[in-house]
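So, here come the structures, one by one.
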Structure P
Amino acid sequence: MFTHGLNLMTLEYQAKKAFLELEADKFIDYLCELRTKPEVYAAIEKIALLHLEIQHCEDVIYTANIPECDDPLN
């Protein structure tokens, strides 16, 4: 039952990661058009924040999928 919970959590974070990647791509497309400096700075900041969230999702997914025998603390 515990493993099942990890699988659901992993799926949730995989979906969240996919959504965040699509959002980041939208901002990259947005930057392909002529923009003012404040618009560019705001978009770059948003992309950076999205990538931090993506990294967090990847960390959660990785951690949830580590087999017990590979746990460095045991």
Structure Q
Amino acid sequence: MEYPFYLEQKFFDVGRLETRTLTAQEAEALNYEDGYKAHGEGYTLYVDGYNSLDAIQNYLDEWEATKRAYAEQ
């Protein structure tokens, strides 16, 4: 696997987001790779690779801050 950690993100059509952090081994067992995209019933799934858990947390923190900023407008 290209990265030691992967972030699975399910963006639901109703505006909800579910995330799950996976190890490279877990991602490989699910046949995920960096840039993976799929559609499920009512959601779009994205998987991105990261070099560290801190990098995943930073991405999620930025995503949440952006979400809050748009909600305040």
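Only the coordinates and a few stated rules stand behind these numbers; no lab work does. Note that this is a predicted model, so its numbers are computed, not measured. Cβ atoms are built from the backbone, for glycine too; each structure is taken alone.
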(message) Comparing P, Q, where is relative contact order in percent (Cα under 8 Å, 6 or more apart) highest?
(response) P
(message) Taking FRET efficiency 1/(1 + (r/R0)^6) of positions 17 and 33 (r between Cβ atoms, R0 = 25 Å, to 0.05) as the criterion, which structure among P, Q has the greatest value?
(response) Q
(request) Can you spot which of P, Q the value 14.5 was calculated from, given it is mean count of other Cβ atoms within 10 Å over residues 9-16? (result) P
(request) Identify which of structures P, Q gives the largest calculated value of percent of Cα pairs over 14 Å apart. (result) P
(message) When helix-only ellipticity at 222 nm (-39500 (n - 2.57) for each DSSP H run of 4 or more, over all residues; to 500) is computed for each of P, Q, which one produces -28000?
(response) P
